Structure I
Amino acid sequence: MLTHPKANRLVWGLTGLLTLFVSVVGIGEPDIYTGIVAPAIIPGAYSQDLISAAAAIILLCLSLAWRSNQPKPQVVAIGLLGYLFYAYGIYVIERAYNGLYLVYMAIFTLSFWALIFAGATFRKETRAVALPRTLRLASAAGALLQPLIFYPLWIAMLLPLMRTGEQIDSLYSIFILDLCFIMPAFLILSVLTFRSHKVGLIFLPALYILGFTLIFSLAVGEIVKPLFGVALSPSALWPAVLLSMLFLVLGTLHLQRLTIAMQGLPTQPDASANDSNRVSKFREQP
């Protein structure tokens with residue numbers, strides 16, 4: 001699916017190594033966040049380090065096991081890079097000025113340009129991409145639901161700040177990242193998926209992976225609160241669990257049933273022998 005495998009593998013591997021380093025430090029020494037983030041947010045930083053460590057390990061494995069005729073693992077890698085862009089974008093924008101801040105900036109930069117490079121090296125020879133119609137509509141609707149919910153929600157929270165000129169001390173990065181990057185991505189890929197466009201069909205699961213890792217991190221943050229002397233809040237836990245599971249289910253089903261055929265390459269080996277017929281059949285559906 002992507003060309004220039006050496007360059008892509010290099011940036012994925014470097015991003016994964018840096019992420020593994022800082023996340024392990026954060027897991028082992030949560031005190032590095034003391035004084036730079038609000039005490040109530042430290043459990044969230046700890047849970048983010050847990051999820052980031054897992055994401056880094058998976059990304060490293062994918063960089064080492066690259067196969068040009070297996071596009072689905074590449075979609076997973078792109079989703080994990082999107083998560084790291086968001087997660088470390090929070091640290092960079094929120095000015096988490098501890099001893100690891102320059103590494104946070106490096107991960108934020110590498111993940112962003114890795115996504116740009118993946119888009120630039122997307123194989124134009126992709127011949128056919130297909131998804132069953134019902135699943136395509138469900139996946140597109142699930143993606144469209146996100147901007148329909150979060151645009152009004154975040155804007156409603158911003159309007160009072162805009163009227164008073166108040167500058168909040170933390171989590172303002174969420175408004176920037178969601179409204180400027182993530183919600184537009186959900187909206188664009190949802191429309192493209194509704195229209196059976198190959199870019200939407202291929203890259204929407206990556207956005208679901210980003211959403212799952214990010215929201216599941218919030219759920220884990222609630223679960224680990226007692227370790228930091230803070231009471232768990234069920235009203236915050238269950239919405240995060242349910243939304244992350246929605247992302248996981250839609251992303252998994254979409255990726256499993258997605259069929260990709262490329263010019264000059266056989267249909268991906270994890271597909272059945274009838275994939276070529278399935279591609280033609282799905283393309284003929286309205």
Structure II
Amino acid sequence: MSNLAASELPIVILDAVAPTKQRCLLNRRGSAVWDVEGDRGRFAVKLGYPIEGTSEWPAQPWTALAPAREGHILFRLNVSVTYGEWEEGTWNVQPWREGPDLYDLWSPVRAEGSKVEPHLDVARSCAQTLADLHAKGWAHGDVQPAHFIIGMDATRLIDLALAHGQWVPEGYDFTYRGCLVHYEAPEISKAILETGEAVPTFESDVYGLGASLLISATGWRAVEYPDDAPRPVQRQAVADGRRRDVTMPGKLGPLVDAMLSYNPADRPTIGEVISALS
């Protein structure tokens with residue numbers, strides 16, 4: 001199907017939220033995300049639909065299931081969420097998280113000639129929210145700067161559709177096929193190249209956090225490959241360990257360097273990351 005079917009909120013969402021204001025933030029690659037406000041509050045609404053195959057990429061039916069899968073995980077984490085099915089796939093309605101993401105917040109750090117250093121308390125808050133997820137038995141599986149929302153009262157980790165570690169209903173579950181390669185650990189990229197699937201772990205999440213801190217503070221990806229390289233080429237570079245040298249000021253430099261270690265066992269645990277930032 002095209003994106004057209006997700007360009008309007010379905011009736012089931014209108015009934016659930018009764019919006020007075022609504023704004024579509026994203027509608028591509030099998031997912032539409034809406035910012036919705038109404039008398040019942042402000043919400044993020046996600047719609048999933050299958051990606052049709054073309055001559056350039058295979059069909060991706062799993063994207064239709066992602067919102068309900070995330071809805072189940074959020075429910076297990078005691079987040080106020082509703083989710084269900086619509087004619088093209090599944091949906092969820094979850095609390096709106098206000099604030100910049102990590103990459104946007106650290107834009108002054110990346111500015112040419114900047115003397116601004118990345119705030120360790122922000123890095124620590126990102127590590128803590130990831131540690132909280134790990135403590136509940138879930139590996140996030142899609143750690144990236146855009147998924148850390150730095151609010152006035154707390155840092156929150158969003159987009160949990162790819163999380164693994166606890167039971168997920170079979171009807172909403174699907175195989176993990178990696179995430180945005182910029183933040184994908186070498187063992188994940190290697191497994192996907194070899195078998196087409198992988199399992200995210202706490203160690204791969206630590207790698208993702210290290211890569212997120214690096215690119216947010218410097219603008220550089222952890223691994224070198226052409227900007228327009230196909231995903232298999234990107235993954236091969238990650239699997240081959242073509243990592244850049246980490247040059248970051250203060251204690252973040254050696255810490256991020258360790259978090260990006262090729263061998264998962266050589267990376268610090270998320271608890272050790274928090275201790276190093278305290």
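Bear in mind these aren't lab numbers, they're just calculated from the coordinates by the rules spelled out. Everything numeric here is computed off the predicted structure, so don't read it as measured data. Cβ atoms are built from the backbone, for glycine too; each structure is taken alone.
For structures I, II, calculate mean count of other Cβ atoms within 10 Å over residues 154-161 and state which one comes out highest.
When mean count of other Cβ atoms within 10 Å over residues 154-161 is calculated for I, II, structure II comes out on top.
One of I, II was used to compute helix-only ellipticity at 222 nm (-39500 (n - 2.57) for each DSSP H run of 4 or more, over all residues; to 500), and the result was -9500. Which label is that?
Derived from II, not from the others.
For which of the structures I, II does the calculation of relative contact order in percent (Cα under 8 Å, 6 or more apart) return 26?
The correct label is I.
Computing FRET efficiency 1/(1 + (r/R0)^6) of positions 26 and 146 (r between Cβ atoms, R0 = 25 Å, to 0.05) for each of I, II, which one ends up highest?
Going through I, II one by one, FRET efficiency 1/(1 + (r/R0)^6) of positions 26 and 146 (r between Cβ atoms, R0 = 25 Å, to 0.05) peaks for structure II.
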